[in-house]
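These are the structures, in C-alpha cells.
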Structure I
Amino acid sequence: MEFCNSSKRSTFRVQFINLILMMLRLFASLLLLLLLSSCQSNDQDNNAKVPFDLVFMTDVHVIDKQDVKDAMAIAIDSINRINPDLVIAGGDLVMDASKNNLDSAERQRYLYDSLTAKLQMPQYRTIGNHDIFGWRFGDSLVNNPSFGKKFFSNTVGYTYTTFDHRGWRFLLLDGITKTADGRYIGMIDSLQMQWIGEVLAETDTLMPIAVVTHIPLATLGYQMDFGALSPNPDYGVIVNAKELLALFAHHRLRLVLQGHLHLYEKLLYNNITFITGGALCARWWQGKNNFTEEGFVKLRLFPDGSVNADYVAFDWTPKKIR
C-alpha cells in the first residue's frame, strides 16, 4: 500500500514538473514574440525617422531604335549607381500608344518592361497621355480589351494608386480625361477625387504626402516660353488643380512630382515643392528640349517633409548631333 502511494506521488511530481516546463516554454515563446514585435515596431519607427532617396524619371517615350536602347541602358545604369530606395516613372513610358496600332504599342510596352527590368529597386508607374491605346481612333476600337487606359492597367494593375514608404504617403494619380470630342485634357475625375478624399480620411494629418501626376498641377513653363500673360492650355495642366489641392488643406502635402512638358522646373508654393521632372528622352531622343537635357530627378525626402532635388543628365548624345 505504501509502495502504491509512493508511486502515485512520483507520477504526480513528474506531471507537475512537466506542466511547469510547458508553461515556462509557453511564457518564453510569448516573450520572444513580444520582443520581435517590439523590434519590428522600432525598425518601422526608425525607418520613418531617416531620409531616403528616390528617382523620378518621366517622359521616357521608348521606341525600338538601337540608339534609344543604348541611351536607356546608360540611364538605368546611372540610376542603379545612385541606388535609390525606389523609382517612380512619371508617365509617357512608350513613344505613343494613342495613335499606333496595337502590335506597335505592345512592342513599345514590352521594350519598356524589358529595359527597366534591369532596375535594381522597385518601380512605380504613373499613366501618361501616350500610355493610352486607341483614343486617336475614336470609338472604333472600344471593344478591344486593351482599348484606352486598359492598355496601361492591364499590365500595371491600376491607373491610380497609393503606397507608403518610410513614413511618407504617395498618391499616384491619373490626370488624363477624354473629352466628348475625343481630345484629352488634364483633369482628375470625380471618382478619383472621391477616392483621394477617402485615402486622406485614413491618413494621419502629420504624415508627409507626395502626389505624382503626369500632367502638371502647377507650372510656369508656358509663361516662360510664350510670355507672362500666356494662358495654360487645358491639355497642359490639370484644370481642376485648385479643387484637388483643396482636399489636402488639413494634411501635409509637401511634394508634387509631374511631367508632360519635357522641362525641369522646381516651384515652392505654400510649403509644397512642385517638380516638373524634365524628360528622360529630352526632345524625344533628338537632343535637348530647350534647356533640358536627357535625364531624371534625384530626390532626398526627409521625415519632416522637406525635400532636396537635383536634375541628373546622363552621359549620352544622339547620333545625329554627335
Structure II
Amino acid sequence: MSNSDPFLQRSTRLRSMRMIVLLALLVASAIATREIRGQSPRFSIESNNDSLHVKFDEQSIATYYFHHDEVARPFFAHVRTPSGIQVTRNFPPIEGTDPTDHPTMHPGIWLAFANINGVNYWHNNDGKVLHDGFESKPKAGQAVRFATRERYVDASARDICRSVTRYEITKAPKGWTLSIDISIESNDELVFVVKEEMGLGMRVATPISVKAGSGAILSAAGGKDEKGTWGKHDHWWDYSGTINDRRVGMMLMSAPDNPPIWSHSRDYGLLVANPFPVDVKENRGTPTTVKSDEALRLRFGLLVYETSPESSIDHELALERFHRRADR
C-alpha cells in the first residue's frame, strides 16, 4: 500500500489529532493542578523535642518553642511571610544587625505576665511557664491547629496557676493569621498587678521598627507610632515597614469578648496588647482578681502580611475576618 493511500492518510491524521488532544489535556491538567495548589496551599509541621517547625508550601514561616533553656515561657520565633521575609527580630539578636536589648525577653511573639500573685513571668528570672503537654496534638493541612497545657510555677517550683492555650494558623489574603486563645485558672484566687509587661507581645524585625527609619505603628483610632498609640485602648494595631522593596508587617487584633486592650508600644520595635489597667500612677493600686472558680480568657489574632510598597491591607476587613473566626 503506497503512502498516498487516502485511508492511510486519514488514519495518520486521526492519530495525530488524538495525540494533540491528549497532550492538550495533560497540559491543562498540569496547569489546573498548579492553580489548585496555589488556591489551596498546605501547611506542614515538623515536630522536635522542644519545638514545632511550621511551613507553608515548603516555606518556613515560624517556629513554636514550648521549651527553651534561656526563655522561661513558650514563644514563636523566626516568623516570616509566605515568601520568606522575616517580620520578627532575629532570635537571638545579631550583634551589629539588631539592637541587643531584651535578647531573651523579646524572642518573637509570646504571651507573658510580669506579675501574677507577685511572681514575674515576663523577665525570665523567678517565674517559669512550663509546657505540660499537648491538650490536642498538632495537625496540619489547610490549617495548623494545636493546643497546649502550661503550668505557671514560682522560683521554688510551686504551682501558681495553669492554662490551656489553643493555636490556629490559617491562610489569609496577603499572608497568614495566627489565632491565640488562652484560658488561665487556679485552685486559688489570682491577682494580676498593673504592669506594662502584661499580655501578648511581639518584637518586629529591626528594619521595620520605627527607630530604624522605615517602620510605623498604626492603630484603629488613627494613632501613629509610640507617641500616638502608647497607653491608648483600641481594637487593632499594625507594626510594619519596608524590606527588600516589600511592605511587610504584623497586625495585632483583639477579640470582641476581651477586656479593654491598650498598647505598650515602642518605636524600637515592641508592641504589647495589655488587657489590664493602663500602667500609669493612678492605676497602680488597682489589681485584677480572678476567683478560684473562674478563668481569665484572652483571645488575639496576628496577621502576618506582605504587599507591594504602594499597596496596603484592609485593616477593618482583616479584623472582621478574625472576629468571624473567633465567633465560631
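Ranked on distance in nm of label points 7 Å out along Cα→Cβ at positions 66 and 306, which label among I, II comes first with the largest value? Don't skip to the end; give the middle numbers.
Values: I: 4.9; II: 2.9.
When distance in nm of label points 7 Å out along Cα→Cβ at positions 66 and 306 is calculated for I, II, structure I comes out on top.
Structures I, II were shown, and helix-only ellipticity at 222 nm (-39500 (n - 2.57) for each DSSP H run of 4 or more, over all residues; to 500) at -11000 was computed from I. Work out the source of 14 here, i.e. which of I, II gives that when relative contact order in percent (Cα under 8 Å, 6 or more apart) is computed. This value belongs to structure II. Computed over structures I, II, mean count of other Cβ atoms within 10 Å over residues 258-265 reaches its largest value in I.
When Cα Rg over 2.2 N^0.38 Å, for residues 202-289 alone is computed for each of I, II, the one that comes out at 1.13 is II.
Work out distance in nm of label points 7 Å out along Cα→Cβ at positions 194 and 210 for each of structures I, II, then name the structure with the largest result. Provide the component values of the computation, followed by the final result.
Values: I: 3.0; II: 2.2.
Once distance in nm of label points 7 Å out along Cα→Cβ at positions 194 and 210 is worked out for each structure, I has the highest.
Each of the structures I, II was assessed by distance in nm of label points 7 Å out along Cα→Cβ at positions 106 and 122; the largest value belongs to I. Looking at volume of the Cα convex hull per residue in Å³ for structures I, II, the greatest value goes to I.
One of I, II was used to calculate distance in nm of label points 7 Å out along Cα→Cβ at positions 98 and 250, giving 1.1; which? Answer by label: II.
Each reported figure results from applying straightforward, stated rules to the coordinates on display, with no laboratory input. Note that the structure is a prediction, hence the values are computed from the model and not measured. Cβ atoms are built from the backbone, for glycine too; each structure is taken alone.
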